[in-house]
Structure P
Amino acid sequence: MNLPSRVRIVEVGPRDGLQNEATSVDVATKLELIQQLSDAGLSYIEAGSFVSPKWVPQMNGSDAIFQQLPANSATVFAALTPNMQGLERALACGVKEVAVFAAASESFSQKNINCSIAESLDRFRPVAARAITEGVNVRGYISCVVGCPYEGAIEPNKVADVAKQLLAMGCYEISLGDTIGVGTPAAIEQLLNRLLQDIPPNRLAVHLHDTYGQALANVLRALQMGISVVDSSVAGLGGCPYAQGASGNLATEDLVYMLNGMGIEHGIDLAKLVAAGQFISQHLGRVNASKVARAL
């Protein structure tokens, strides 16, 4: 079985996870969570989002968070910047890495960011160019790479087209998001078979939701096909807004446990990670969604 010797885990709990939680979290608690995750060995943490608080109230306070994060940390603290205004705010806070997000579904793009896929990419080009000029790395996200709540199954060719445009504007890596978690290992294989025709595996990451309990199986298939970067969320933070009662993000604890069992390096202390997940779950008054955390 051809597997990577090391996997880089992108922790998205403080941003993608918390923005989907019903309970608002104050700046001090977010900072404590981020610090605990960094102490557990996570080298890349998505710490906030420079979006309008009107649209995503949970991300209010991102400026304060980035201003208080340690500037000389070995951990990369990244932010989502959907437009030039968001990028300017991020640059003012000294953010070293930003992300832009497009969709592979026209309907999802319209409902999520009120514009077409082409319009969203046109909006991101100057953002990416400015960020790169300032020495800031840019990561690209694609939503709905397998299925869409409005359109159903998504053609891999559509994903490939968006991915190539994001790479062309300067994104160093593309994170493939199964936003509603409908993917199976066969669907992930079909998607990656198409993308890997044009894009080397070291430019791709997977962001696989666990709505239907397929996330770990899908991650395994991606690893077998040469992908070595995986997005996940501590304590499985974040729900899926399109499948009521469904879990959303893959829990980082569950991913780490699987990698441990396979002898794949990742640099994370599982006990410290579980403690961070328990900390934020208690604060939110919710059950920890990680099966591993509950078992331990």
Structure Q
Amino acid sequence: MFTNLAAYKFAPLENLEELRARLQSLCAEQALKGTILLSPEGINIVIAGGAAAVARLMCELRGLAGFEELTAKESFSVKQPFRRMLVKLKKEIIAFGIEGIAPAHKSSAKISPQLLKQWIDEGKPLTLLDTRNDYEIRMGTFRGALPIGVDHFRNFPAATKQLPDELKEKTIVMFCTGGIRCEKAGPFLEQAGFQQVFQLDGGILKYFEECGQAHYDGDCFVFDRRVCVDSQLRQTDAALCFCCQMPVTPQEQVDARYIVGVSCPFCHAESAGGGSVPKHTVNG
């Protein structure tokens, strides 16, 4: 059994090259696989391995100044969901490209999964804003949620210009897979004049952990070989098209255009015609 761990924290980080080398050595020693992103703004990790190995890595990270309270979301899988171990140095731990957005100093107010469920149960007027990519949203989202309408998080700032002006005075609860994208999306919306912005603490994965399927339809896309997890954080039967990297539901896998390693209903025409098929860029 593999422990899958996702964690991030925005806090000033120095001596990145030295830290990278130390973490590479530790992960190799502990047979961990996944990705660790290091940048001056913080750390973003998605890794999997034995329970003791994962705990050893978290102990190392919590020993860093400013990361003592680093928290993680855990799930479990029978197979290793990652192919290799990467420790990368980046300008940002989640690509956004907007100067002045610094979650370590200013982020939107967070609400817990339990409070969000309570608000929805009570019928509180609010807009659930899904900040994820369209290909993720098609696998599942909160009932009645408004998709931001992007194929990469870098396009979020431009997409917000299409939001109705009346939302600027309404309650907005934004969410993503694990919470990291909302750390930057929230402050950006506030700068754009949206007055009541909240972010779901821990994202969909934490909501599943604490509230299960309530008010959520479908599964949650994850950026590893599991493809999707259900509300019990179990791997589903979704697949990823080898050609275009589009997630494919079990129902779509019985389509004649779905050929393992060749095509799916979304790219079959391009594959058959010999044209190039754009691949999705995976973000956190």
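Bear in mind these aren't lab numbers, they're just calculated from the coordinates by the rules spelled out. The shown structure was predicted, so the numbers you read here are calculated from the model rather than taken from an experiment. Cβ atoms are built from the backbone, for glycine too; each structure is taken alone.
The table below lists the values:
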item: Source structure (of P, Q) for distance in nm of label points 7 Å out along Cα→Cβ at positions 67 and 259, computed value 3.4; result: P
item: FRET efficiency 1/(1 + (r/R0)^6) of positions 83 and 179 (r between Cβ atoms, R0 = 25 Å, to 0.05) - highest-scoring structure of P, Q; result: P
item: Answer label among P, Q for the case where relative contact order in percent (Cα under 8 Å, 6 or more apart), calculated from the coordinates, equals 16; result: Q
item: Computed -12000 for helix-only ellipticity at 222 nm (-39500 (n - 2.57) for each DSSP H run of 4 or more, over all residues; to 500) - originating structure among P, Q; result: P
item: Winner on distance in nm of label points 7 Å out along Cα→Cβ at positions 43 and 115 once structures P, Q are ranked, highest first; result: P
item: Origin of the value 25, 24, 19, where semi-axes √(5λ) of the Cα gyration tensor in Å was derived from one of P, Q; result: P
